[in-house]
Structure P
Amino acid sequence: MEPLELNGNIYNNWQDFFHKILEPEFTLFNTKCMNDMTIEEYKYREIIKKTNIIIAYYKNSDKLLYYRIINPISIGYTEYQNVDIQFFEEGQYEQPPLNGEPGLVFRLINLKEIHNELLRGLNGKEIQLIDNNKVIKSTVTLADHGLSYNYRFDRKNIIGRFLFYILGKERKLENNIIDLKDIFPGLSHK
């Protein structure tokens with residue numbers, strides 16, 4: 001595999017790219033191997049920011065499987081990434097996009113797209129419905145896609161939800177709106 005140059009920086013593979021691009025703001029916290037994957041977890045250096053970035057690569061390969069941006073405040077967005085697992089596909093950034101095998105090959109077109117995503121950060125919002133300081137429902141709206149996703153965390157069946165609705169009219173439920181840019185505003189360096 002040939003090293004790639006982007007904006008004056010040389011990257012040998014996906015792991016080298018993520019290490020170099022995240023290192024000014026994040027620190028590598030954990031590396032583990034599962035089946036045929038290597039998974040790395042990066043944490044913000046600032047204690048007050050609880051955002052982690054989890055990255056999965058195929059072992060002994062130049063393919064990136066996914067990266068996820070996790071934060072305990074935005075449990076709906078975390079659930080979106082867990083439920084609607086977004087694996088990269090081989091031809092995802094081709095023009096036109098092509099379906100292919102799982103994993104994004106370490107090529108310049110792919111490197112540029114991932115680099116741009118990390119610089120842009122998250123774009124959207126999460127609206128949480130809170131009862132007794134617990135998030136019971138979350139609606140995640142992603143601005144890039146224009147789609148919304150709903151997640152329930154109260155684990156009630158349909159009858160329980162109906163009773164909650166009837167009794168909930170007398171209860172004070174709160175809304176919490178999270179701008180996903182606050183979770184991950186993008187990398188501040190270029």
Structure Q
Amino acid sequence: MRRVPARRDVDMDYAEMNNEALRAFNQKRKIFQIAFVTHDLERSMRHWIEILGVGPWRVAAFTEQTVQNFHVGGVPVDEPFKFLIGISWVGDMEIEIIQPVYGPNIYAAFLAEKGEGLHHIKEQISTEAISSVLQSYRDKQVPVTQSGYFFTDFHHYLDTGPKLDFVYELGNCPDLDLPPGIFTVFPPEAETA
């Protein structure tokens with residue numbers, strides 16, 4: 001069972017907090033995921049296995065059939081899109097690798113501008129707190145660049161790249177019991193024998 005973070009106090013001015021308050025605030029937070037973008041998901045997953053021993057990977061296609069309420073730049077996406085996601089775990093940290101395939105998304109633009117590598121870090125936010133947390137970032141002029149729902153898992157990417165050099169994602173990070181056929185496993189079991 002994963003620890004669900006406590007509701008965040010979103011009205012705080014972090015820069016005004018003393019070190020003790022900042023440390024206490026951050027001990028209540030949960031960084032859930034580190035994610036990378038790639039031009040070739042299979043190549044990247046294979047390298048993670050061969051070099052770091054990270055795997056196996058659950059691979060899913062995110063499309064207009066599997067993602068609901070998908071927005072890019074605040075605009076609803078009403079055209080076909082597809083990106084592939086590979087997920088594995090190191091301890092309690094989720095590692096995600098994303099390959100954009102077609103259609104609007106923030107990953108292709110990131111690849112074109114910065115190339116392959118670290119894309120985002122994801123903080124787990126409770127479903128009850130997400131609205132107020134998002135509002136606190138909007139109040140700091142940090143807009144959402146992409147959002148959507150994959151079954152019960154929601155994601156909101158914040159436009160933190162200009163100041164942090166990476167994207168910050170907020171999501172509820174539920175344990176997903178996906179229906180058959182939604183994901184495959186890499187490498188296939190026959191390859192690991």
Structure R
Amino acid sequence: ERVRDRLPTFSEDEKALIKGSLDFVGINHYTSNFVKDSGNTSLRKILLKDALSDSDATTQPFGSNGKPIGSKANSIWLYIYPQGMRASMNYIKQKYGNPTIVITENGMDDANVPLIPVSVAVKDKKRIQYHHDYLQNLAAAINEDGCNVKGYFAWSLLDNWEWAAGYTARFGLYFVDYKDNLKRYPKSSVFWFNTFLNSTS
């Protein structure tokens with residue numbers, strides 16, 4: 001209803017063709033936020049016409065008490081709140097009839113600190129804890145809540161150029177040495193994932 005004027009129109013045949021036609025729902029899940037009514041957003045809607053203004057809501061990582069929802073990763077938008085993974089899966093299950101879900105991205109970043117040696121940079125204990133806790137909540141959503149999750153992709157295999165942060169953020173399980181011909185080194189999280197995948201049924 002909020003975006004009706006901006007949506008394409010479909011014929012009855014087209015509606016019948018696309019109804020129930022999805023193979024899976026892909027979800028990129030990194031963090032969670034507090035949400036509140038944004039009040040009068042008419043000017044924003046006129047100027048931006050974006051998803052956030054359509055929602056009539058504002059999101060932020062800080063609660064009304066000023067405390068963050070969780071500990072912060074490197075990116076200004078990424079606060080660690082693993083319970084949000086389970087809550088999101090259950091919301092999709094309840095709202096949309098439990099479709100097949102694939103987690104297409106999930107991960108956290110470290111800062112790119114050029115002066116630290118590779119031997120230090122590959123020790124990513126915080127990333128290991130992040131994936132452990134998020135996967136634990138995802139497993140609970142599947143095994144205890146019956147959410148239909150069929151796949152999971154960690155973001156990212158390699159450190160890379162991030163769309164909003166360039167080379168300042170490192171999401172990779174493999175460290176890429178930008179100063180030495182892009183050599184790759186496995187971080188501690190690679191070995192953790194190997195153990196996890198070989199010990200989990």
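Just so you know, all these numbers are worked out from the coordinates, no wet-lab data involved. In this text the structure is predicted, and so the values were computed from the model without any measurement. Cβ atoms are built from the backbone, for glycine too; each structure is taken alone.
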Task: Parent structure of the calculated result 19, given that relative contact order in percent (Cα under 8 Å, 6 or more apart) is the read-out and P, Q, R the choices - done: R
- [ ] Taking 1.00 as the value of FRET efficiency 1/(1 + (r/R0)^6) of positions 18 and 114 (r between Cβ atoms, R0 = 30 Å, to 0.05) derived from one of the structures shown (P, Q, R), identify that structure.
- [x] P
Open item on the list: So if we calculate distance in nm of label points 7 Å out along Cα→Cβ at positions 26 and 66 for every structure here (P, Q, R), which label has the highest result?
Closed with: R
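If FRET efficiency 1/(1 + (r/R0)^6) of positions 98 and 122 (r between Cβ atoms, R0 = 30 Å, to 0.05) computes to 1.00, which of P, Q, R did it come from?
Derived from Q, not from the others.
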TODO: Work out which structure the value 0.90 belongs to, where FRET efficiency 1/(1 + (r/R0)^6) of positions 90 and 178 (r between Cβ atoms, R0 = 30 Å, to 0.05) was derived from one of P, Q, R.
DONE: Q
